[in-house]
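K.L.:
Read through the structures below before going on.
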Structure P
Amino acid sequence: MIKKFKQILKIKVFYLILIIAINFNSYALENKIIVKINNNIITNFDIDNEVVYLKALNPNLRKLNTEKINEIAKNSLIRENIKQIEIKKNQLVSIEQEYIETIIKNIYNNIGLNSKQEFINYLKLSNIDLQTIEKKLTAEALWNRLIFIKYKSKIKIDESKIIDEIKSTASVNSYLLHEILFDAKNSKHAKEKYNQIIQSINKNGIENTASIFSLSDSSKTGGKLGWIKETSLSQKISNELKKINIEQTTDPILIPGGFLILYLKDTKKVEEEIDFDKEFSQRIRSLQNIQLNQYSNIYFNKIKKNLIIYEK
């Protein structure tokens, strides 16, 4: 009887060990490490969550196949982790909630929603809570603050030129733009990449192509820049936009940090009574953002080279 009991016990222990082993292997498969950046890891579970997040911000991504969306999500997380490492290194920890609220409003307006509550309900459909969105936006805002601290002394703006332009302007062109920022080893490589981007725009649309190729933070929302007045653009970019028609792209524009392609979604003339102080502030802010975005890409590429990145 005792011998039989011991045999039964051994069988139960064997099956218990077997079940634990199966569950452990299953868990390991579900949480496989895909990328390691210094001590930060990105698992396929993280990538799945990022896919949900990116689809919520840019619904057009649903048109792409799973492999392509996963690649976009992986690259997004790599950029996010690299930025977080640098933010932590520089001991930046908080950002004003009012600023985060402004960004959230811009996001839900871009996807056609009218209120924060509508946005919360929209997120629930994808099993995303607002805290997750706020956490990611806070990290991005801290990165932008870091770039501003490091490069604010390098920003060059001709305020007298802006004043003259405002005084002499009765109406201006306004452009509805998307952007794609990419890097290339040389002019030949840039041309090859540009051709790939144009083919992708024709096949997948501008929003998905921006998510696939663009290095800019706007890639998360399909490269959308919104309506931008001609007077808020550099002369170089303004000249390129005048060469194209609606639903066309500019040639690659060489800027600090890479090559910029702009897609012209629409254009209109803006004729209105100008609030000088408001217009002046908007133009200053727009030109600052353009320069800071360029420095952001330069700094990102610089710190990326100093990190140990392992991709499986």
Structure Q
Amino acid sequence: MTSPLWTRAAVRESIVDPANPVGLDGIEFIEYATSDPQSLGVILERMGFQPIARHRSRDVTLYRQGLLNVIVNAHGNGRALTQRPIIAAVAMRVRDASAAYLRALERGAWGIPVQVDVMELHIPVIHGVGNSRIYFVDRYDKFSIYDVDFTPIAGADQHPPALANLHFFGLVQYIGRDRSDDWTEFYRQLFGFTQLPAEQRFGILPKGRILESPCAGKSRFYIQLVEPEASSLDGEDDECLQRVGLGCPDVTAAVNLLGERGVEFQRTPEAEVDLRGALTAPHMGSVSFELVRNESA
């Protein structure tokens, strides 16, 4: 994708925070892709999400609770879908989407051409891990991308409250063997992520490397890079966004509340429910959520 020279010049001369080169301001939405959106919808509703809107021209549904937005895509966008859901995209909030996209390209990102229909927004996007995408969204305050591309579901509360104060905490990304440095550099160079000390851990699964976003305050989130076990035969083809981390101030209260709604949690020596966090049992072969104690929201 090319841009006018004056646009590139304006971006080049604009004031950029070296610690936050694209103006990152949190996560706007997580997108799942599946050929069975109804089954995934049941899982999301148990987790407290409510379907609130549908895309104007595609088989795409927006689920929400509190400040959490999850998109279920059964349209495919040219990609083959399977019943097993995958995390197909993460949308990052930025101050200026076009400027963020151009800065990312200048820093080595691979852009993805976007085809939009009439009356749809053009949302800049780059390649993420595996076949996933990273969107740049700058309309998330009083006027959002959903006001243009989605139609509200009749009778649905457009702002359902979050159960147990759930909020986005981060993402777990599976990577190939010996690829931690590569992916650390990817997120550092493009977005300004920094690596946390090895002893600084969250939740109940202390594996891999944790990267912290440059966002301020409540917008801050984390990416956990996890390589395969030394004895595993998994290779780089398995690189993907594996699961979503949800923060909450009281893990026990959240587990009890979600348990009453039919959510099952793993209770094994490796993933026991405790005050630090909990992991939901996987459904549809891939969908699980990790709860992490976090009082900052």
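K.L.:
With FRET efficiency 1/(1 + (r/R0)^6) of positions 87 and 271 (r between Cβ atoms, R0 = 25 Å, to 0.05) as the yardstick, tell me which of P, Q scores highest.
P.N.:
Q
K.L.:
If we compute distance in nm of label points 7 Å out along Cα→Cβ at positions 55 and 95 for structures P, Q, which one ends up with the highest value?
P.N.:
Going through P, Q one by one, distance in nm of label points 7 Å out along Cα→Cβ at positions 55 and 95 is largest in Q.
K.L.:
Moving on. One of P, Q was used to calculate mean count of other Cβ atoms within 10 Å over residues 63-70, giving 21.6; which?
P.N.:
Going through each structure in turn, the value belongs to Q.
K.L.:
Another question, then. I have -20000 for helix-only ellipticity at 222 nm (-39500 (n - 2.57) for each DSSP H run of 4 or more, over all residues; to 500), calculated from one of the structures P, Q. Which structure is it?
P.N.:
Label of the originating structure: P.
K.L.:
Also: Matching task: 1.9 is the computed value of distance in nm of label points 7 Å out along Cα→Cβ at positions 39 and 79. Pick the structure from P, Q.
P.N.:
Source structure: Q.
K.L.:
Now for a separate question. Out of P, Q, choose the structure whose coordinates give Rg and Dmax of the Cα atoms in Å equal to 18.7, 58 when calculated.
P.N.:
Structure Q accounts for this read-out.
Every number in this text was worked out from the coordinates using simple rules, so none of it is lab data. All of these numbers come straight from a predicted model, not from anything done at the bench. Cβ atoms are built from the backbone, for glycine too; each structure is taken alone.
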